[in-house]
Structure I
Amino acid sequence: MKKKVSLKDIAQKVGVSIALVSYVLNNKKEGRINKDVALKIKDTAKQLNYKTNQIAKSLKTNKTYTIGLVVSDISNPFSSSLARIIEDEANKNNYTVIFGSSDEDANKSLKLIDTFLNKQVDGLIIAAAENTASQIQYLQEEGIPFVLIDRYFPELKTSFIALDNYKAAYEAVEHLIKKSYKRIALINYKSTLFNLNERRKGYVAALKEHNIEIKRSWVKEICFNNSKASVEKTMSELLSLKEPVDAILFSANTLAVDGLKYINKHNIKIPEQLAVISFDESDALDLFHPQLTYIKQPLQQMGETATKLLLENIEKNNKIMQVKMDGELVVRNST
């Protein structure tokens, strides 16, 4: 194995002290150090392919400059887009992000968090899975810096950055009502997650506010696993009612994609026979014609705010910030 280049090697080649090399390469203010000498040290380090000893640096600073990110499913465009935004923002501050998918499984979430903590990450950003409130409470009790994103537990006083899901769903349903749709269905995941329940509450509130009687047959809940078959069955039920629904709000883009496959398969005319709105944007939705109306979450702002807040907490570990952001209803031809 090739011997690693040390600070001593650079110091000997340049003809300066090891302390001076360390001072320059650690990006400290160079002050009265000769600029030519500083430049020569940096150039020599580059020529010798010097790599910072991260373990030694971590021991000295008590930091690893890494962040653990737990998302629900990295293959979902929502999660992958959010992960990229967080990664870019962390990189601006010389932090590296390592991430994993919980797959909406509390046990897998616990395993990921344990793994990240064993790797001594400086903090965590978590899109919390169902039934993981105890995991979040543990982090809080241990004083580990973290920020919840997209999902949170209202009973726990923690930092979170999330969409105002109630308001977003309310505005989507109100838009449908103003477009003269009266039999509006909701297809949601069967879950205790707060964000999904808030979407259901916003849907119900909008119908009640406009004096539309809500029928139980309009509200459908799908299990996270085997959602494709369940969505097909659900779509069939909604469109086979004595008075078929004339509009559907999908609470997630994954549900919407499965719903659109059914619509295509059965040649259902959009929006003449059925209006459709989905939460979250996705490239897959753009392939559908006519283009889908959707609720756009402020991902850039969410990811950047969560990362900045976490980095502040890593430094001070005492700041709780709870932010609800407004979504944007992007109206297109499906409504």
Structure II
Amino acid sequence: MLTSDLDYGLPEDLIAQSPAEPRDASRLMVVDAESGSISHHVFRDLPDFLASGDALILNETKVLPARLFARRPGGGRVELLFLRDLGDAFGGAWETLVRPSKRLRAGLTLSAEGEKIEVVESLGDGRWSIRGRNLPGLMQRAGRMPLPPYIRPTESAESAYQTVYARNPGSAAAPTAGFHFTPETLTAAERTGAGILRVTLHVGTGTFTPVRTKRLEDHRMHAEHYFVPEETARAVDEASRVVAVGTTVARTLESRAESGEREGESTLFIYPGFRWRAVDALLTNLHLPRSTLLAMVMSFAGEELVREAYRVAIRERYRFYSFGDAMLLLDGGRTGHSGLHDPRPPEEAWPRQ
């Protein structure tokens, strides 16, 4: 599959700059992969699509204030985005995306807020291992929320960039499908008899790095740490239907299904042709062109149907990306309706500006 097959044109005014207020007032497009039907709702209608015996799985990772500015010895400023703690085996170093990174070298000492930060080694693609006395403390004291570049940085945007159920700190980006939930929506979902379970996948470059290869299959995912509690694993295995809240949950559950391990480093890349094993329904947002997330959605519900859904979303003026509206994909995944290939050329299949 060509990466250009993931291109589409989007009017700039459809890129959401803030979440709906209240959050569950966002729109919800429901796409049935079996029938091909598309219907329009609001997010607080989500419980209408749940039933007793379902397992609704949330990613309870918490976004760190992981964006920080530091100075090189010569005074030049660099931007650091802390991606993940590499653990004791790496001496407490963090994998960090650095911009600009060309002037860095191993052994260089940066400074930020009076703290010294050691550049340990290059990890490729602008990523470095960085070590400091107390980097989590430095982030909490001086870091900013790592908003995506298409969102204008404001205090209100930064404060909104977290799910209401976030609990485990460790992400450099939010699992944005969860933004639509309020405590009231979660309570209403629970009243349907669906079980609400949690996993953790700490979001890093594996999720948000754009695909730059010509062929989609040549893209390589960076590792992201995931954990599936025993209770969640048991519920997933016994549920009549597994509803994943977001692509990060889908990646976590499919990584566990593939590896047999409840905890590990996921480098799983899900694109059309992937055999789904764990997820039956997927709640997600409207994603960027040329993204691994859009490739996953196409894998789940079929290329042709997803293209049609995006055409409809643009025509109906849905709000796109992190703070935008939601899409619920039904009867895809392991039920066998995914992976359909649209025979039309992409320029005919996709919306254009």
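Read-outs throughout are calculated quantities, based only on the coordinates presented, and are distinct from any laboratory measurement. All values derive from a computational prediction rather than experimental measurement. Cβ atoms are built from the backbone, for glycine too; each structure is taken alone.
Of structures I, II, which gives 17 when relative contact order in percent (Cα under 8 Å, 6 or more apart) is computed from the coordinates?
Label of the originating structure: I.
One of I, II was used to compute distance in nm of label points 7 Å out along Cα→Cβ at positions 251 and 299, and the result was 2.1. Which label is that?
I
If helix-only ellipticity at 222 nm (-39500 (n - 2.57) for each DSSP H run of 4 or more, over all residues; to 500) is calculated from each of I, II, which structure is the one that comes out at -6000?
II
Match the computed value 178 of volume of the Cα convex hull per residue in Å³ to one of the structures I, II, and report its label.
On the way: I: 178; II: 135.
So the calculation was done on I.
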